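Below, each structure is written out as structure tokens.
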Structure P
């Protein structure tokens, strides 16, 4: 719980988010999207489709609309509201005028997000200046300071194009990549923003018959189901626990997609059953082994070639890069190109788009 206020600054009362006019046009604020390295082009394309977003410079932009629209973006990991102060060091934010402005800035984010605690992220966050700033913010905002798990993530860093410092405040208590539909997870589960990028770059078509072999917790299924209509979609996995997990996530997302406990390499389905096959293959660490993958990957490409329609697309994500690219070189049935390489959780997996020769 926050301590009693001993600050020279008057506490800034927290208020509930307005219920009647919260969707009305608001003062424009500067924002910044945080994305997984490698997915910047996908996030930039999604951002360009946001009405009212202006002065877009990569992942930075101005926006006068309801922040709720920004929380529906699916490529970013998080959205931050940004403001800069012309101070040479973070200590300058403790000046009377600067701190009053900082408090009002953060209170605006709190009114929207309803965060229940905060934390600071900055170089030297253990310094006496940061400790004092945390104490003053705790008193002024009437919000507990939780240095490890605080919901309002506040970043302080030097301006990229100026002499001062900027403060970034995350709009939501949790990252956007922590989807509300995810009620079940499996070891090695796919980050939802990567799944979204895979589908976007594969092409979203209403006429597609979609197959997700080795579907795990169902991330690729849910993310595609939320993107709009399709002709058919099915996922399979040999692990009954994974099938149950995927079904739970699909149910939480309110999407009706078939998921079966079936070996992806022995489905018994007729040739050319699907127009899009999309899969996060085992990487040989959290799921599967490197030895197993040496046999799995060639067999997978053979069976997916049989199941894919003549003009269909196969999208594969893997961290077994040497193995997968060697298997590609040793076959003559697929054209392949790299879609992206992303950094996530200490890994650098690549996504490939394959089509039949």
Structure Q
């Protein structure tokens, strides 16, 4: 096995002491430009790779960011992660991913693991089960930058990047109303997670403004999955007052709704269907799905930019920021005008 090049090897080639090489590589100002250049060229020629663990112990920085998400299978969260990585790469930061699978127990373990790894910051989107956020308070106590995105908690006084979810729910309902639908149902999670409760609140506001009644049987609170969408659609179709349009809590749930409608001999847009997140598959299913775009690339870029701003502050929590992104409707076949 080929021996790994060390700063001792570079010093030997150049005939200088090890301290000079170390200072040149770390940008020490007292080193001459000629010496610094000679050290860097020799390091490159010898394929020298610095010991990042040793550097981290010395500087107190690991240049690693922890990202906690409910699921990496979702295009929405995958896009956020990609944009965070892109936004941080020129600053030398790398990321560690932790997937909770919507489990608060897993989320607690994730925070503990990342703190033990001595990450320089944590960005997180809460699981559906998360109510108590004491495990995140430890991050704040240690003065490590914490940013919550998409799913956040009012119990944590930290910076956040979110979408205007009230407006998103309002837009979804108003878009259907503009298309001519009158009896609009909403299928979403029963968990009291802020983004989902805000969307329902926006949906109700749109109906009230249009002078339409809010029908309790038209609001199905269950889970968020293809299976949950199928079940909810079946419940709505069997009801005494079936809807003529259905808003689903996310695109996977909307896919389940469409499957059930088609099994029942109903092809959207006969009953309109709209989802959230604008997942990649939404444009390829039949009929393709109208969805509320939550702009994950903007969300990820905003997270990276905010983190780089926070680490320049002596206290990362001195100036908190709350960025709210605007949703947009991506119109497709599932909601064609009646």
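Every number in this text was worked out from the coordinates using simple rules, so none of it is lab data. Here the structure is a predicted model, which means the values were calculated and not measured. Cβ atoms are built from the backbone, for glycine too; each structure is taken alone.
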_Label whose coordinates, when semi-axes √(5λ) of the Cα gyration tensor in Å, for residues 199-310 alone is calculated, return 29, 18, 12 (choices P, Q)_ = Q
*asked:* By the measure FRET efficiency 1/(1 + (r/R0)^6) of positions 39 and 263 (r between Cβ atoms, R0 = 41 Å, to 0.05), tell me the structure among P, Q with the highest figure.
replied: P
*Structure responsible for 88, 38, 32, with Cα extents along the principal axes in Å calculated and labels P, Q on offer*: Q
*Have a look at P, Q and say which one yields -13000 for helix-only ellipticity at 222 nm (-39500 (n - 2.57) for each DSSP H run of 4 or more, over all residues; to 500), as calculated.*
Q
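Here distance in nm of label points 7 Å out along Cα→Cβ at positions 127 and 303 has been calculated and equals 1.7, so which of P, Q was it run on? Don't skip to the end; give the middle numbers.
On the way: P: 5.7; Q: 1.7.
Derived from Q, not from the others.
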